[in-house]
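What follows draws every value from the coordinates through simple rules; no lab data is involved. None of the values given here were measured: they were computed from a predicted structure.
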Structure 1
Amino acid sequence: MTSIAAHPISGPKPQLLTSQTLQQLGLRFGIDYRIDGISAGLAPVAQGSVHDVSLPDSLHLTLSDLQVERTYWSASRQSVPWFISVVLEGHITASLDSQCFALTAGDGLCAHFNYQHSLTVCQPAQSRLRTVNLAVLATQPHGLPLPPAKPLLHHWRLPESLINALRATIDHPASACRQPLVWQGLALQLLGHGLPLGPQPTLAAYSASQRPKTRLTPRDRQCLEQLHQRIADQPTLTYCLNDLAHDAAMSPSSLRQKFRACYGYSVFDHLRQCRLVLAYRDLQRGYSVQQTAHACGYRHATNFATAFKRAFGIAPHEVLNRH
């Protein structure tokens, strides 16, 4: 488990979340934060704990237990097949395009969103807000329905037994060796209850309509995960599809199709987003827009600014002005 907060909210030293902390989280998870009012970078927005639970097979689970001192909004700018958020205590408001839901304890949402249609969540100031967030990075390993072609926001109510199981697991964690297994089971239950019941195409139906080369074997998934992480770790390198395909022992067309089938976006969409995340950090360090654009591989700063604003919702010079 990788944790940014070592203590629960009831502990003696809860972690302070400031606007700078939220910016760091935003870069890590692809989220743009907006805070109510004007506050200094080190002024507290919330205090408590936010930490990840490591799960296998493309599931990302985040637990949050906060005292929210200043209302803030989060806008997810990445594209994931499915995202589930449940409220164990407190209240939030979630919106996606024209849909909007107010969630209280025991409510959950399931969403599919992308770069152009982001999920926005308002966390009002309150004494305690406990949430569980689950991001599905790939549907293939779990035999899950494919996401719809358009963005979706689905509201649902958790069974009382699942609410109790989530609270018990958080309040009384299992041993280190058992905890990932317990959380993986709970994550699958969240998906089982939270996915919409509409006519989403199943993975089996999708696979049957495709040629065999689009099916992912365990080896394919391992190679794709290694490639995905390699690009994330070294986004400034120059990549060629033929070379990447050779390293993965695939043809270029096979790599294109399998990467998109696994992650929902192309190899070079992933490279572009990783470079933009790096650009965000360079701007925070004081690099000019022109310098940052060239470092990202853009010949013209105007093209870079357009891509940057599409990814983060703000212009590059706005990041510079904040620091």
Structure 2
Amino acid sequence: MVAFDGAQTLDLTGPAEVFATVGRLPSSGNPREAYEVLVASRAGAPISTSAGFVVATQRLGDLTLRMSDTVLVVGGDEDAIRSALADRELLNWVTRAASAVRRIGSVCSGAFVLAAAGVLDGRRAATHWSACARLATFRPAVAVDSQAIFIADGRVWTSAGVTTGIDMALAMVESDIGLAAAEQVAAQLVLYVRRPGFQSQFSGALTSQESDGETLGAAIRWARGHLRDLDVERFARRCGLSVRTLARRCEREVGTTPAKLIERLRVEYARSILSKSAPPAKRLALEAGFGSVARMRRAFARELGVSPRAYRLMFGSQASR
């Protein structure tokens, strides 16, 4: 785990705890199935995380890179990432590590460090939804996927915001040891559901938690209750903005267009219903504002990569039974 002052606490501790838990599984038995977790920084001094925790670190230059290693660069606040991007020694180490280890990746805004080191060029990558547009501008050679919660592109793995690092770490455990071990770890950590990488990171609830003074946040809270007959023009009127100004605001605040935002809110609503019940597809499509089952299916395919029926089978209330 590669960290620095201002590192996001959960970016670091979430994946680290997943890997550490493997060695404590009752059925692991074989010591070769355990991970050794090291936290390293460029200077090797204690660092302070976003929550103010002080974490001891080892010096990157003192580590011997092995082909069996996984290197994960964590994210952090904007000042922390800017400092990391200005640290040429850190970036050079990441570049060397990418060609020396079995697997390299990032959590959240740690993707900017991988991008600056050239590790993500020509690859698909994920980062926090609020930073997707900035990452695409920062490094145009990177194919930024604003929907996936994590992506494995060959030996390079990237995850979206904060807790998605846990999902990515669980997927690594599944790849290394098997599904049973990953499920045991998830159970030990009391995770309600282990999300697959294709599951969209976007959440209208997250966006709607903006303060009441934020025009877009208030409008999204309203939109979630008016999906049945919502369109871009009506949404713009609710915001008190022109359609063109709304488009700029959406791009800046949620990294997408108004039409895509509305579609994602509809998918989010349909997902919440399908996780609890199995309504007729036609009724659900009308309630969510899709207008037809075919449109709902296409939206699910674009956002989640699965059909509504497949989503219900995987995540509905009957799935666990």
Structure 3
Amino acid sequence: MPKAYLVYNPAAGRVPIRPFIQRAQKVLEGEGWEIHLRATRSAEHITALARQAAQRGMDAFFVAGGDGSLNLAVAGLVGSATALGVLPAGTANVLAQDLRLPTPSLVHWDAVVDSARLLARAPAYWADAGRCNARYFLMWAGVGLDAEVVNEVEPRTRWEKPFTFPKYVLAALKNTAAWSGLDLQVVADGEVVEGRFIIAVATNIRRYAGGVAEISPDAYMDDGKMDIWLFHAEKLSEVAQRLLEVLTRKHLVSEGVIRLPFARAALRSARPITMHTDGEPNGAAAKIDLWVHQHALRILVPPGGKALFQAAPEYLR
């Protein structure tokens, strides 16, 4: 019988989550899992529980929460054989979108339960994990306009979460109007690029910006590489142009956008710059080092998400 922690963030999402968690637990137990249910008390507690699950040799660590909760779980699971199980219960759930898992909405309240049903017998794939200075990430790490918005908006209370999208839009408009960009030196696997950029973001999955944009349409999570995307702009009109290009996928051929594949990269600035990892605030630094740790994390993947992986899956039973 496979064993797993089922961890949920009581503050995740727009509505109380416990009733859905109890149903997800019954689904998993009905499929033969031995489930240890845990409610998190803080961000650090998610990481501590993930590390505990790995140390106890659990087969999986199911997390009901948003992308931020997944980021915290990754820190405790990296380097172990305990597989991450994504039960989307946050606001954006971008990784869940890329994995083709159902996400919560006004017409789909049971996304956590349906995701548990899809993952109950799903295989595990080994995924790459990134490290941005001292912090691990699974989806993205970046600086620039998006990081400024993230650091202004996050963290949010549950009562603010129904208004997340307008809050992000207002913060983006305010920051865009006053934004002059970052002067950066970027080194990616020995290739050096210098310039003024509005955004520099390393990506490990395909979607970005709450899932509305597919920034890296041919990304794989297990190829030992990530992409750094550099968006150049010097005027407000160019900022708007870059953002529109991403939404329409024209950034793939834009002269104002640079794509740098890397396994090891460094960003340097004359002053400390604000960072984000997996859409969560990550402080500020003038020297930012990025590493790709190949096959550092196992993930349970439903049938719709296998396009993100090149290697063969492993079955837990």
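Data table
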quantity	calculated
Answer label among 1, 2, 3 for the case where Rg and Dmax of the Cα atoms in Å, for residues 126-301 alone, calculated from the coordinates, equals 15.4, 46	3
For -13500 (helix-only ellipticity at 222 nm (-39500 (n - 2.57) for each DSSP H run of 4 or more, over all residues; to 500), calculated) the corresponding structure among 1, 2, 3	2
When mean projected area of the Cα convex hull in nm², for residues 150-237 alone is computed for each of 1, 2, 3, the largest belongs to	1
